[in-house]
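Okay, got some structures for you below.
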Structure 1
Amino acid sequence: MTAPIRLVRGFFTVGVWTLASRMLGFLRDILIAAYLGAGPVAEAFLIAFSLPNMFRRFFAEGAFNMAFVPMFAKRLEAGDDARGFASDAMTALATLLVVFTLLAQVFMPWLVLAMASGFAGDARFDMAVAFGRVAFPYILFISLAALLSGVLNAMGRFAAAAAAPVLLNVLFIGAILLAGALGWDIGTTLAWTVPLAGVAQLALVWRAADRAGMRVRLHRPRMTPELRRLAVIAAPAMLAGGVVQINLLVGRQVASFFDGAVAWLNYADRLYQLPLGVVGIAIGVVLLPDLSRRLRGGDEAGGQHAFSRATEFALALTLPSAAALMVVPHALISVLFERGAFGAGDSAATAAALAIYGAGLPAFVLQKVLQPLYFAREDTKTPFYFALAALVVNAAFAIGLSFTLGYLAAALGTTLAGWAMAALLWRGSRRMGAAAQFDARLRRRLPRILLATGLMAAGLFALNLVLAPAWESGLWRGPALALLVAAGMLLYGLASIATGAFTATDLRSALKRG
């Protein structure tokens, strides 16, 4: 029997490392915006980089790991050759991805057109194809790293897997600065940095798994009954992952027909991904193996506690973040990105998209809380059907409204599809028994979290009006944003204490119990 996962401590471990990665990611994007703005090289690289990342979520963190982690966690709990199963799964994944990567090299022009058909006939297309061929092998390294991260997470070891993305952004930042200093082509330099970062991330988690006593190794491919079972479970999840990626494709296709929109949506996406990554990914990573092991042991009460604490933790941190993104988007974008080749018009366009994405942030985080309820039960078919419904919502709004809202229709479609998916997951979980029900503490706290968030949003809105002249001044924008962020945190903290939404005593108790 393995040691129990310390749930809230796991949230914080993953969250802190993810925060470090996302902050470095901001610095990376600030540098890209400063050197390349929203121009053709920036758009070509962003599309090329999105290709391996899209399929990475399809093969690795998405479908494959959602099926692999519960099966591995149950074998680990039962002492049933978990290492052998992990080695078989890793070999199968590597074999599949080597073939897929070779095919992608041949079909790269068609992949680029599938991502951004608006690039056809201009310089962005040729650059995106060239960058894509260089960057695409990243999928092999990062997908194997994701599998090993799932192994570590199931063992309750979160630090190395959560720290690995930091390497990506450190290498990107170094590459941009080096290219700028030496006069190298920045787009080409960034493209070559992508697979290098994948190798570094894989090396880190492979070494961590070895040190944890889980020596996962590649060997001659073989089809075992366990892998057949894994394939049966993973197939619907892969289809669901494909639907999610089609949603992203719809948004990029719409954006590709508006000059600069691919970059505007990307920079807005990066900003709202900060709280989504810190909170949502942390919860998804920690909750799935914990729920899988509790349900295997028949611990319904423990499952309910884990689900309720994850939901409480998510909403207490996500709702104020979403409110801030909707209330003060221009202040955030102008300070973070408006310099060099990224002008005031770019800031305004990006801020409009950010406000729309902010409205969907709670839905995306709730998905991270609700999906483990299905995956822990090895139910991957139901989320697939829900994802199809969300796809219809996204396509209808993103394409249908693009003629009137332009590129903002892509952001609106993403947000509405996110809420549709969250609602369907919630409705479907009602049949899962006590483990999927909110406990009394969460039912009591939720209205208080909403009230504290509303009070903070009102305060931020008023302070933003007072600071309005500062956003037009390059000298005072930074200090004004620091004041705005500090005030928002203070307001939410005081409102949380006043309403009883979240207390220091609760946090200390949760950390002590794990």
Structure 2
Amino acid sequence: MDIVLQRNLISRVNVGDLLVRSAARSPTSLAVVDGERRFSYRDLNEWVNRTANGLATRGYQRGDALALMSGNCAEFLITYFACAKLGLICVPINLFWRLGELAYVLNHANVKGVVVEGTLGEQLASGLERAPNVGDVIVIGDDLAGPPTLRRQCGFSSLGQGASPAEPQAIVEDRDPLSYLYTSGTTSAPKGVVSSHLSVYLESLGVALDTRMTATDRATVLMPLFHTAQLNVIATPAIAVGASLFLQRGFKAEELLDLIAADRLTMVFALPMMYRALLESIERRSRNVASLRLAIYAMAPMPTHELKRAMDTLGCEFALMFGQTEMNPLSTYLRPEHQLSHPGAVGMPSVNVQVAIMDKSGRLLPEGQSGEIVYRSPQVLSGYLRDEAATDVAFAHGWFHSGDCGHFDADGILWFEDRFKDVIKTGGENVASIEVEKAVYAADPRVEETAVVGLPHDRWGEAVTAVVVVKPGETLVEDELMASIKSHLSSFKCPKAIIFTEAMPKTATGKIQKAKLRSQFADAYRK
């Protein structure tokens, strides 16, 4: 073995080694449950190794980008950890993307191949038509639905056949990119967040410390793994400590409660609207959920009365996580002891994160004063892929700029106030308002002006809402405009409602004042 490789294997920081060490420590412990399939840590690690070695035989090497397009399944985790061990860059694909969005990411990330779930063949084909450099398709389930891709194909099950179960012999440096995670910004083109092994490794250990996660925990993975919130807040921390993961394909309250009762789950990560559904379900039919010790929520604080009801019904502690993709993702943690004493806050800095409040000139502000939330942490992204200008702006004054506004109180707890960027967080997805506005304008020439904002909604957190001024002398109805908009956007980006108004509130320079629109129509979805 080459001396450089030897030294690298001894002391490197590699997310794949989280699995290696848990498998060495507890080889027979339960690692992953995917439906009827159950994998021990030894089984999981050997499958990852065979997959990584199979990818190497197929010509993949350090620095190559491999897209991953799949729902929650064991193969998703296998691919992610195989990429890590081999030094490949994993590019998780948001399953809501279609056509141009999908093609943009495949091209921008310079993807060499795609691991895709067979049922998503038609969706993948829509992106491949515009991504000629993607030369390899590896199919989970072996049969690819939809039109032929005209690319080199193989089945995922055959990828590791005959390959060695031994650890791949690959040099991977600590700050090598592990993943490109694409997130919507204030423009229509998503930004590629470059995350290193070091950042995700330390974030995973930090989450385990904050949540007091141990090998005895049994956690559900019910939100999409293509989001860092589920991948790096639940999956990688659990693998790091040797806990058990129970994979689910989406959220169904009845199924989740049955799973908690049957397999004695200890941890759940869900959105506030999901906890409401759980409470309604458990009131209809009681289940034994006494095994739960921690329920994590995100996207938005829960109203105090709902939080108290959830605590009483589920009988466990609750905690709020706050962060963003660029932080991989955890930034602050509202601990169980602060849930009722500081309702509406987003918590104290996570283990590896320093948080400050900054004004526009780069001056750090004292307690109580509002400004931009900024971070210093080894968890921060390495930069935005092929976007040096955006990276420079984000790293100005020696801190990472979140684009969010907030302040610290006298107890050292952070309060989030508003977003500087016009990104709407709806149902766990980020939607750029300017992209939706472009679609509204493109949908019908009778639109004089439009502004897209997020309005409070019990289910979605923020509902994408288009405020529209119709051209003088023209008429336009909501159903007609909505149908046209849907032909321009992915479904999750489409407005939940269209509000027609006579005029927009504007500044002296003619800029539409979205804050006033949010205030004016804040009750639009309240019954």
Parent structure of the calculated result 1.4, given that distance in nm of label points 7 Å out along Cα→Cβ at positions 50 and 250 is the read-out and 1, 2 the choices: 1
Winner on distance in nm of label points 7 Å out along Cα→Cβ at positions 98 and 378 once structures 1, 2 are ranked, highest first: 2
With Rg/Rh (Cα atoms, Kirkwood Rh), for residues 26-169 alone derived as 0.97, matching label from 1, 2: 2
Test item: relative contact order in percent (Cα under 8 Å, 6 or more apart) calculated as 11, pick one of 1, 2: 2
Which of 1, 2 leads on Kirkwood radius over Cα pairs in Å, largest value: 2
Structure with the greatest value (metric distance in nm of label points 7 Å out along Cα→Cβ at positions 266 and 298, set 1, 2): 1
Among 1, 2, structure where helix-only ellipticity at 222 nm (-39500 (n - 2.57) for each DSSP H run of 4 or more, over all residues; to 500) as derived comes to -27500: 1
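Bear in mind these aren't lab numbers, they're just calculated from the coordinates by the rules spelled out. What you are looking at is a predicted structure, and each value in this text was computed from that prediction instead of being measured. Cβ atoms are built from the backbone, for glycine too; each structure is taken alone.
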